[in-house]
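Input: structures, listed below.
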Structure 1
Amino acid sequence: MILVLTSCGSAAEAERIAEALVGERLAACVQILPMRSVYRWQGAIERAEEWQLQAKTRAALAERVEARIKALHGYALPEIVMLSAEASADYAGWVAAETGEAGEAG
């Protein structure tokens, strides 16, 4: 199992990406959290109100999740961070079951 993190500039964009990932069975669950970010972009320090998405999926779907986020995202360089995740056997089984169809397609 992996956890895929990305951040969005609006709640609407976050909802749209989360809905696509879950609807297409690329993620079993996506949590959306409001946050403040401080980062360097094009030589300047920026601050922004953003929404972080935390998508739970299988490692086998990492490339497809990345491609889908890039296709839907409004940022020129969207954050896409993938972390290996340990989970209880029951939860990991649920993630696998909810993303099984997407993992077998294409």
Structure 2
Amino acid sequence: MDVVNVMIQEKPVVIFSKSSCCMSHSIESLMRGFGANPTIYQLDQIPNGQQIERALMQLGFRQSVPAVFIGQQLIGNERQVMSLHIQNQLVPLLIQAGAIWI
């Protein structure tokens, strides 16, 4: 868990992804569409990717990727992000985290 905390520290939006995951790419595009610049960690392309996946599971994340953090808080996967977007709660979270300045 500490490894994840270090990776998300002081970053407004972090997405843990895999290069082959189309949903991760879609969530990244959504965030960029709002003007956010998410930090992306491709777990299949970094040396400790499997360790990070295990740490995410210890945090209670059941699905591998995408794992989205906004303001150092675990939001969840693409379903939770899209749910926030539909409820008009995603942009306020991004503003509060300092990811966008609207």
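No value in this document is a laboratory result; all are computed from the given coordinates. Since we're looking at a predicted model, the values are computed, not measured. Cβ atoms are built from the backbone, for glycine too; each structure is taken alone.
Points to keep in mind about this one:
- Look at distance in nm of label points 7 Å out along Cα→Cβ at positions 33 and 49 for each of 1, 2: the largest one is in 2.
- For the set 1, 2, ranking by distance in nm of label points 7 Å out along Cα→Cβ at positions 17 and 81 places 1 highest.
- Structure (1, 2) behind the derived value 22.2 of mean count of other Cβ atoms within 10 Å over residues 65-72: 2
- If distance in nm of label points 7 Å out along Cα→Cβ at positions 9 and 41 is computed and equals 0.6, the structure in 1, 2: 1
- Volume of the Cα convex hull per residue in Å³ from the coordinates reads 97; which among 1, 2: 1
- Computed 41 for relative contact order in percent (Cα under 8 Å, 6 or more apart) - originating structure among 1, 2: 1
- Among 1, 2, structure where distance in nm of label points 7 Å out along Cα→Cβ at positions 25 and 57 as derived comes to 1.4: 1
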